[in-house]
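As structure tokens, here come the structures.
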Structure I
Amino acid sequence: FAGDLRGWLDVELGIDYASRNALIVGLAMGFAVMPSIYALAEDALSGVPSSLGEGAQAMGATRWQTLWKVVLPAAAPGVFAAVMIGAGRAVGETMIVLMASGNAALMSLSPLEGMRSMAAGIAIELPEAVPGSDSYRLLILAALLLFLFTFLVNTLAEVVRSRLRRRYRRLGDLS
């Protein structure tokens, strides 16, 4: 590398990348939403009635078989809801994207290039837009679309989670 990884990648492999890029944003966003996804998924797994696992083991299943065939399928809607809530949070996250992406106004499909998310675009351009202008209206429309998408993702996750609780509350009462 001779102390210059960026130059080596460009010369040897023909890869040119921005130091602030979509790959960095993905890693930072993963670390940001991971705690909430973990907490909600753990809640879903602990919400599975112990009688299901005990019943599977009483029927001769091993602990791994009980985990993979009984507990995880029972908790799958809750884990799905956790991932959806985490994705909803990631969509609305602005500051991580602003700081880690390079805030490039031009988009490309390469994860090694800078980017600008919709939330970051709204945060950057709205203070400069003239109220009543076309750009102002488009920014408000973008904000409304971002809100609706986040609302739909969170609503879907909550519906799935409430169905899981209703379904397994009955089984928990039997024990």
Structure II
Amino acid sequence: MKGIVFNVFTGMVDEKFGEEMTEKLIAQSDLPSKGAYTGVGTYCFKEMVALVTALSKETNLPGNELQKIFGEYLFGKLAAKYPMFQTDDDTLFTFLEKIENSIHVQVKKLYPEAELPTFENTRPFPHVLELTYQSKRPFADVAEGLIRGAKAHFGEEVLIEREDFEVEVGSKALFRITKQV
């Protein structure tokens, strides 16, 4: 995972739980990086799992909920840092539909070694978008949080339903996003 993701996570912990909590998590987690992340560096996803697990233990909040909260927070930070990935006429659906073939293509240009999840999308009905997320890492909850963050960003009323699939490695989930008309 790219260091920018770790930096946003530690920034979120600083903001929501205090800098002392961030230092405590890093100390408890026995991280190979020692919690020193550069924005362009690449780090093992297991460090994020360790940090979320430690935060869950400290806050008594479930790890999956913390991942969703982080995903929402991450969307806001990424949208502010990379405004070029959205246009004035984007809607929630058009934005989500361009993740795989537009946004991830640009991310790979910026960070060629990035290991990105895949997002396949279909529109079974004009008011329904089905987005299938798959990753070698166990972060479908972060993906759900990112979708929630995008929903808030675009200010659209939608229902988000999720179906998880069994995979040998990582995670896979289908997000069915329905406009409330």
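Throughout, read-outs are computed from the coordinates displayed, never taken from laboratory work. Remember, it's a predicted structure, so these values are computed and weren't measured experimentally. Cβ atoms are built from the backbone, for glycine too; each structure is taken alone.
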Task: Answer label among I, II for the case where mean count of other Cβ atoms within 10 Å over residues 46-53, calculated from the coordinates, equals 19.1 - done: II
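For which of the structures I, II does the calculation of Cα extents along the principal axes in Å, for residues 30-69 alone return 30, 20, 13?
Going through each structure in turn, the value belongs to II.
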Task: Of the structures I, II, the one that 0.00 was derived from, the read-out being FRET efficiency 1/(1 + (r/R0)^6) of positions 14 and 54 (r between Cβ atoms, R0 = 30 Å, to 0.05) - done: I
Open item on the list: Comparing I, II, where is relative contact order in percent (Cα under 8 Å, 6 or more apart) highest?
Closed with: I
- [ ] Looking at FRET efficiency 1/(1 + (r/R0)^6) of positions 142 and 166 (r between Cβ atoms, R0 = 25 Å, to 0.05), point out which structure of I, II has the largest value.
- [x] II
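Kindly point out which one of I, II the value -22000 was derived from, the read-out being helix-only ellipticity at 222 nm (-39500 (n - 2.57) for each DSSP H run of 4 or more, over all residues; to 500).
I
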Task: Ranking I, II by mean count of other Cβ atoms within 10 Å over residues 62-69, the structure that comes out highest - done: II
- [ ] Could you figure out which one of I, II the value 1.9 for distance in nm of label points 7 Å out along Cα→Cβ at positions 86 and 150 was computed from?
- [x] I
Task: Entry that produces 22.6, 70 once Rg and Dmax of the Cα atoms in Å is calculated, selected from I, II - done: I
